[in-house]
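In what follows, structures are represented as structure tokens.
Bear in mind these aren't lab numbers, they're just calculated from the coordinates by the rules spelled out. Keep in mind that what you see is a predicted model, and the values were worked out from it rather than measured. Cβ atoms are built from the backbone, for glycine too; each structure is taken alone.
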Structure 1
């Protein structure tokens, strides 16, 4: 009964807009209790009249939010969403460009805030799920790419039509998108200027699951609950090891991998998982996050 209540509370949060008191700098932050010391955070891009386009202040705030979330010991998963039901995010606020992004020096300063925000998302030691409903364009598509998983409604569309502006992608943004959908598909999105639908995004490997809009909250909620019920060290090790695997020079004796190995095979979760499997019961993993993971 408790698990059902936790799921209901989470779904209620996902189905409703972030209230004004939870929004600061166009970014909302709310927390859902998942039971026995586990929490989920819901980060809302909250500027619906502008399709959740992020100003420079919005990018700055997004970086601050994710940097702070990294130090939350009960956190197990984060959901990023857009307000208003029409867009995840239309990206950067182009109306600011004349004043803030039309010289190389200004662009460097502006891009640094975007890069910091995306790196903070990627560095989080727990999974980050992009819940996409509507447009994910430009910087919005890049932000979705920086997340670990993307669950999207069938009315979602994705694109990076920056060829119409004459701007370039920074290295951090490029790496995020290339990791998520490949260099050829990135070039296709930029060169064509097209917005692709969710089925094409799935074919590119960008979206993990496409669902009807009315089922989006339920599917994301189910994934959040599944993550929270899993071994924290297993989920964290998978995220960190996957990131390290992109570097061909990393070997099994990398200090971060050794640390994760020791935490898993010397910790309590493995013993509990095996015992629960053999007894035919649901495992009850430790609620405390293991010591600060080694940074990739």
Structure 2
């Protein structure tokens, strides 16, 4: 019999530490509509009894607007969720079968680094990736010649990343303060119970002219939908159990400011091969710079 999932209550906003929040959603995890979704998403790996009596509670911070799950997995629950219930084979296959669009984005982000440090040789630019996963972004950055290292806590993902040639560190404590020119954190902060503590630790490891690129799922508009229609399975930015923080651009900027980080200018990455590709890249740049929770940051 599988162990029950163990949760604990977050009393304050994990982004700005405010204690005033509006409840938006309160549903049992082991009943419809959440249980059919979870059972399908995890392909039957979660025993229904493991969620008995647990609830999915979404609150909206009155100060910064962050959407966050009140009740989140503790250390034992995280080990159960990420160590037993997630389908690693499916996750790896998704990367291995990804189309060119994903890797073009990786290449644009890697090229961005060179544009930020035009007077530096690639081998002189120290890059850290938080949450390296299976190692594909790190491999792309390594191909550009940067001095890349990664941090990945899951042993199976870490082993695969190493097999691709990506050097990994075991913890941030191994990284010296003010040592890295570029830090990349893609789809990480939404999973963390204490995102402000992690972002502050990353900020402390930025070199004086360093840059930090954050990407998280876009929770823009979800609060209004929850009030109007209730929970729906397509609300991936607040995925039950995993995406415990739902950011929009405003709440992510608030979190960054709390960690003494401010938006930094990025060189334009335009595709000028055809009028259509130019228009598409202009639209992408506009979304990244003004609407979606994708931030390039520097220390204030």
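Set 1, 2, criterion distance in nm of label points 7 Å out along Cα→Cβ at positions 115 and 131: the highest-scoring structure is 1. Computing helix-only ellipticity at 222 nm (-39500 (n - 2.57) for each DSSP H run of 4 or more, over all residues; to 500) across structures 1, 2 gives -10000 for structure 2. When log10 I(q)/I(0) by the Debye sum over Cα atoms at q = 0.19 Å⁻¹, for residues 171-258 alone is computed for each of 1, 2, the one that comes out at -1.08 is 1. Each of the structures 1, 2 was assessed by distance in nm of label points 7 Å out along Cα→Cβ at positions 91 and 227; the largest value belongs to 2.
A value of 1.0 for distance in nm of label points 7 Å out along Cα→Cβ at positions 219 and 243, calculated from one of 1, 2, originates in structure 2.
Suppose P(r) over Cα pairs in 5 Å bins from 0, in percent, for residues 75-154 alone works out to 3, 13, 20, 20, 16, 11, 9, 5, 2, 0; of 1, 2, which structure was it derived from? Here the read-out was taken from 2.
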